[in-house]
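**Q** Below: a set of structures, written as structure tokens.
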Structure I
Amino acid sequence: MKHKNDYTYKNLQSEQTNIDGKLSLKKFKLQKDYASLQSAADKEVAFNKISFNIFQTLQKMAENNLN
């Protein structure tokens, strides 16, 4: 009976190690995906600021041409 319990315990330990490894990999992938999304959001904010500045510049140029 002791051998069977030892085998079961070691088998459970092995499964737990396997699960921990999979969780670690998933966590890494999620962190990587989050960083990519964060980078994309930062690029969108920068693009919007640049677009707004261009629009303001064109608007001022148009006003100057009218005067």
Structure II
Amino acid sequence: MGDPLTGVAPKNFVQIFFREERLPIAEGWRRPNVTITVATLGPISDIMFSLSNWTATQQCEDLVLGPNLII
């Protein structure tokens, strides 16, 4: 939606993407010139994690994948 190197996107682009489930092409969005790879997503992932302030409030329940397969 925005700059793949900084992770910054116009708020109206993000709102259209999630609320209307479409790319905001009519509003001026263009495909980025930079190819999005693991290397470009890594720093953005780190920024999102550091800003999330998420802390576990309880232990997660076991995940049952089959009769004898529990994680």
Structure III
Amino acid sequence: LFKHYFKRTPMDYLNYYRITQAIKLLEETELKVLEVAMEVGFDNISYFISTFKHYVGITPSKYRSQGKAN
């Protein structure tokens, strides 16, 4: 039922939401990548980085350094 309405699995929806929040934090704060991961609900930095890369196409550090943040 969830997938029917949202076109995503519940886990995919949750991860997508977390990554959109992480993008905001990367753009609006000076938090370290680990701090951003923890703030949005990831307790494993490797999983956060791979999930971020899955949705955004680059790592959080690269996202920030490429000037997409700030």
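**Q** Starting from the value 17, 18, 14, 14, 12, 9, 7, 5, 3, 1: which structure in I, II, III was P(r) over Cα pairs in 10 Å bins from 0, in percent calculated from?
**A** Among I, II, III, the structure yielding 17, 18, 14, 14, 12, 9, 7, 5, 3, 1 for P(r) over Cα pairs in 10 Å bins from 0, in percent is I.
**Q** To which of I, II, III does the computed value -19500 (helix-only ellipticity at 222 nm (-39500 (n - 2.57) for each DSSP H run of 4 or more, over all residues; to 500)) belong?
**A** III
Rule-based calculations on the coordinates, nothing more; no lab input. It should be emphasised that the depicted structure is a prediction, and the values quoted were computed from it without experimental measurement.
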